[in-house]
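Structures follow.
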Structure P
Amino acid sequence: MRAARTSKEMSSPDSWSELPWGEYHRAALEEHLQPWWPKLFGFHLLKIGTLSAEIDTENCAISHQVNVGLEGEKLQVLADPYQLPFSGKSVDACLLSHTLAYADNPHRMLREVDRVLIDDGWLILSSFNPVSLLGLGKLVPGLRKRQPYCSRMFTQMRLMDWLSLLNFEVMHQARFQVLPWCKLGGKVISTHLPALGCMSLIVARKRTLPLTPTALKVSARNPSLSRAVGATKSYRNRP
């Protein structure tokens, strides 16, 4: 497996319109996120990156929404996503729409997001799926340096492994938009072959307790009663 960190300079697009069929991708992502926005509650939503800033979150139950990034017209706070200017456990939800696709150190960015999120806070990740028609484009020498093929594409399984290390529980995962050049992404083929979707979506929550308890912790929560029972028996047998 290739290392997550890279020395290659990553240039993120300023808008979805700069990506081929970008508006189709944005519309499809917004459609899949609509059922989740009413489920998010709290006071602060961070939309990290220029592409995240363009995602429609009007139906989100969190009213205070802040667009954060290094540069861009729709950003409200100019800051490095690796060093967010917010105190720990102060944010209720974070949206990273294709932000990791243009990050040279995605692990570090996820750790920073984990730092600012409250316990049970929400994390929404979207990215390009390498096992798709867009992923095949990375194999063509003439396309490697063009958008979106120059972006980093991580499998959904790899992203979920990173989240599990930070003790996030994946609530929802989806892949869609199999045909990137179609407005509806090839509705029929996307229904039957969603694993080949060009777009990947993960909705997760930050948990405070380990999702997989260790044997030591389980035994600590369930102490054995054998000694107490034995003590009672010996006491009753005393002359």
Structure Q
Amino acid sequence: MSHKKVVVDYDVLRRELEEGLEAFVQGFPLENFRQGDYKQYPVITLLACSDSRVPGNMVGSMFNRVFSIENIGNQVKTGEGSILYGLLHLGTPFMIVSGHSDCGAIKAASSDFSGEPDALRKELETVQDSLAQGLKTFAGSLSDDEKIKFTQLAELNVDVQINYLLDNPGVKELVDKKELYILGTMLDLHDVYGGGYARTYISNINGEKNPVAIKGFSELGSLAARANRLT
């Protein structure tokens, strides 16, 4: 699980941080915020991996639009309270569970992490449990190519998170009433799927994993057309 330490020029980093903070002020949508009485009205609850290569703005503008939860391996059980707040209290019509290629949490949970600190080990055990659940119902076989194999595992992990969500009666009711769509997505950072770098594919909608069936969700338009899976 070791990772090469980043060499940082702190003066450059400080300037970039200052510039970023000022850019947020200059681009702040104050009039829209005022019209909404300064309250939050998100339309997406996003569960993403905390990997720095998986930015929330991959789904577009974030401010007052995305209720975002991040943790290693995009685990429902690690952030369940926050997720349910987004779905049951804020009422976002979309829930996105975002997996990605080359997920460090998937790799770590597939290895020996017994020497890690307790808190980290606990989170990795949650990822490990998810992978075990996904493999129980996986009828295919994992690739010998590690790049493909770990992306397959990431897909299965997303499936398990969606199943966890659908096990919640309140969430399931919203899905059944078509007031909520749960989208499983895979961000392909490494062109594993062969369609190009940084493309996002739909791997699951409301528990449906068959790409042909996913494309049948015509009410979701071009989103459904992004259906693709390795598993």
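None of the figures in this text is laboratory data; all of them are computed from the coordinates on show. Nothing here was measured: the structure is a model prediction, and the numbers come from that model. Cβ atoms are built from the backbone, for glycine too; each structure is taken alone.
Which structure, out of P, Q, was volume of the Cα convex hull per residue in Å³ calculated from, if the result is 160? Of the structures listed, the value fits Q. Ranked by mean count of other Cβ atoms within 10 Å over residues 29-36, structures P, Q are led by P, which has the greatest value. Starting from the value 4.3: which structure in P, Q was distance in nm of label points 7 Å out along Cα→Cβ at positions 13 and 205 calculated from? It was calculated from structure Q. Determine which structure produced the value -11000 for helix-only ellipticity at 222 nm (-39500 (n - 2.57) for each DSSP H run of 4 or more, over all residues; to 500), calculated from the coordinates; the candidates are P, Q. Comparing all candidates, it corresponds to Q.
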